[in-house]
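Read-outs throughout are calculated quantities, based only on the coordinates presented, and are distinct from any laboratory measurement. Not measured: the values here are computed from a predicted model. Cβ atoms are built from the backbone, for glycine too; each structure is taken alone.
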Structure I
């Protein structure tokens, strides 16, 4: 799964280089990518997206997600999938140390994309109607995402600054 993310992000980085060469700035590029992801889900009925979001956060799917986390850990992306407790404000938390996406971006000179590298996660959460917040900053070395069945998408500050879409908190 994570390898496919690296491939997808490689394509995005190549596209970014071309767009910047044509005079489109980084912030405009990120905003455009968010809008493209949003448009890709526009034709999916809201009830289906909501169902998929509920399924993703369900206890039924959690063992699969934990298996993915163990596989990612085995492949150099130490990842934990943590169940929320009743006292928590999240249903599930995913913590990744030594994020290989960040390391990859650094290794190919795409450091400027790092503050925005999680925008797809937030766009997907928005589409599927569940809450998502990132409780650590990327530069901390640990990416922590808290998912909730109820709640809002709390976009990272860097992404909020470049978004043109109105109505996003």
Structure II
């Protein structure tokens, strides 16, 4: 007994049917572009409002940091043991910090290579697919790689229609302001 794997009878059978399906697809993409533009505009407006509010708080926080840093520097004896003061809000105090300042990268790399400090170096290898494609196309064999060729179905909604949909909301916002 045979079983039907796929039934393509409901699929488009004429160019006119395919044109209608593409028109529906294009309208959906245009509407998505309009929705994205509207969302981006709303996000930008919210971010601008938030930035204004944050600026006031940032100025207050900077003043507090400056005052606290002055107090800690002027009263280092208060921060010997323990080095940090714990409060209900968190901690503040002194912390010993060390960082590496690399002022001659080439000399440092050479020294690490020559003296077996491999743990200080990182090497990254990346396959360049364009170059691999050129070699394979020229007849070379590269294990683990192959060229794949064939036709692919594609469609492109006119850029002007998408741009109009994206710009439409910008113009609407300009009129409302």
Structure III
């Protein structure tokens, strides 16, 4: 019985669970977060897949938090090239977190040095999360007004000033919180 309890605790930690620590989801996150209902499209449900390269413009948030999406997810980690939003939504369906950034967003665009500093700061948080076995994707996304957006299935937080603690807190609170495919 003790072996079973230990195994279950290890599984919970591996999937982002805290094994009884702080609460998950909005209750465990100390910042305002928006929640969006599942998106349906004509002939498609919120978890329906379509071929890579097909686009979808019916998302209820920007960046998207759920809805029909590409049939393939992106590799977890820091993307060298921008990941199409329709692909990143598949990562959300897999109970992960997507960190989006736009150096041209916010009150004024960042200069090259400022953009590099933002990218490096976000990448460090994402790399640390990946080292802990957490499913996180970071991608550039030029089609949003804010500089930084954090998403999980149905949840979004967007802001303009880099805050490593806020990004870590979102990852910890929302990783595996919404798990439509029961992958955690």
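Between structures I, II, III, the greatest calculated value of FRET efficiency 1/(1 + (r/R0)^6) of positions 57 and 121 (r between Cβ atoms, R0 = 25 Å, to 0.05) is seen in I.
If you rank structures I, II, III by relative contact order in percent (Cα under 8 Å, 6 or more apart), which sits at the top with the largest value?
Once relative contact order in percent (Cα under 8 Å, 6 or more apart) is worked out for each structure, II has the highest.
State the single structure among I, II, III that was used to calculate volume of the Cα convex hull per residue in Å³, for residues 97-136 alone, giving 53. Answer by label: III.
Identify the structure, out of I, II, III, from whose coordinates helix-only ellipticity at 222 nm (-39500 (n - 2.57) for each DSSP H run of 4 or more, over all residues; to 500) was calculated to give -19500. Label of the originating structure: II.
When log10 I(q)/I(0) by the Debye sum over Cα atoms at q = 0.12, 0.16, 0.18, 0.20 Å⁻¹ is computed across structures I, II, III, the figure -0.55, -0.95, -1.18, -1.41 traces back to III. Looking at structures I, II, III, which one was distance in nm of label points 7 Å out along Cα→Cβ at positions 41 and 153 calculated from, given that it came out as 3.5? Here the read-out was taken from II.
Suppose you compute Cα extents along the principal axes in Å, for residues 73-128 alone for every structure in I, II, III: which one lands on 43, 29, 16? Corresponding structure: I.
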